[in-house]
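Visitor: Some structures are shown below for you to check.
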Structure P
Amino acid sequence: MTADPRARSADGTNVTAQLLGVLLAPAATLAGLQLSYQYVPHDCHAHSAVLGHLIHGGTLVLCLAGAFIAWSEWQRHGGEWPEEEGGPPGRSRLLGAVGVLISLLSALVAVAQWLPMFFLSPCQ
């Protein structure tokens with residue numbers, strides 16, 4: 001019998017939320033970069049950068065959602081910086097803290113990718 005990954009494990013950790021907190025923002029940043037490059041010819045032909053702005057805005061929202069999920073998990077398990085404690089609480093705090101940091105870094109990268117759209121046209 002396989003366990004449902006959305007359900008909390010026996011020790012009270014939500015594995016899905018922990019994985020989303022760590023992986024959502026970097027995956028969204030990479031997907032947003034790919035999509036923005038893919039739709040540059042469309043934006044150039046349409047003489048509008050609206051689609052590019054929507055892609056980058058969505059990427060930023062997903063990065064911030066990942067940070068919120070990770071922060072919620074971190075707070076739920078104590079909200080302290082993880083030290084040498086083992087077991088589920090220590091692991092959950094570590095994944096929460098790492099998720100917050102990597103999500104905020106990914107959000108910073110998403111903003112850096114979005115900035116040129118304000119100064120350059122898609123045809124340049």
Structure Q
Amino acid sequence: MGRNAFVKALYNKRCAIIDYAIDEAPQTQAAQCLAQRFEEHGGAYFQFITTPGIGPTNNLAEQAIRFVVIDRHITQGTRGEKGRQWCERIRTTVATCAAQGPSAYTFLVDAVQAQFRGKPPPSLLFDAA
């Protein structure tokens with residue numbers, strides 16, 4: 001089967017599954033709710049099959065914020081705007097360093113040293129070059 005035929009076959013099967021989920025759903029509240037979701041967002045449920053880089057679950061996104069949720073439950077969060085902003089920034093820094101490989105500690109030391117020396121801070125932006 002060639003690429004075009006394969007893509008067409010995938011599209012046809014996707015449409016068949018979505019149509020079945022909408023038209024043949026049992027008359028229970030839960031099934032009808034799921035049928036409505038398929039009607040509104042059915043294509044998105046299958047996007048991971050045809051789009052490279054998209055996984056079938058949102059596990060990576062959930063894993064990225066898991067430590068934040070646990071910390072918030074343990075510490076009861078912050079009381080003010082400045083505390084919330086600090087937590088957002090430090091957690092973003094830690095998560096970005098974890099995802100890209102550099103040590104968060106080293107990055108923070110470099111950032112503080114740059115501030116004291118009047119130099120620009122290090123960047124967390126991915127360097128594709």
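Visitor: P, Q: which one has helix-only ellipticity at 222 nm (-39500 (n - 2.57) for each DSSP H run of 4 or more, over all residues; to 500), as calculated, at -22500?
Guide: Working: P: -24500; Q: -22500.
Computed on structure Q.
Visitor: If semi-axes √(5λ) of the Cα gyration tensor in Å, for residues 22-69 alone is calculated from each of P, Q, which structure is the one that comes out at 27, 17, 7?
Guide: Working: P: 24, 10, 4; Q: 27, 17, 7.
Derived from the structure labelled Q.
Visitor: From P, Q, which structure was FRET efficiency 1/(1 + (r/R0)^6) of positions 62 and 110 (r between Cβ atoms, R0 = 35 Å, to 0.05) = 1.00 calculated on?
Guide: Details: P: 1.00; Q: 0.70.
It traces back to P.
Visitor: Match the computed value 54 of percent of Cα pairs over 19 Å apart to one of the structures P, Q, and report its label.
Guide: Going through each structure in turn, the value belongs to P.
Visitor: Now, a different point. Tell me which structure, out of P, Q, gives 2.2 once distance in nm of label points 7 Å out along Cα→Cβ at positions 14 and 94 is calculated.
Guide: Working: P: 2.2; Q: 3.8.
Derived from P, not from the others.
Visitor: Can you spot which of P, Q the value 35 was calculated from, given it is relative contact order in percent (Cα under 8 Å, 6 or more apart)?
Guide: Numbers: P: 35; Q: 10.
Answer by label: P.
Where a number appears in this text, it was derived from the coordinates with a stated rule and is not lab data. All of these numbers come straight from a predicted model, not from anything done at the bench. Cβ atoms are built from the backbone, for glycine too; each structure is taken alone.
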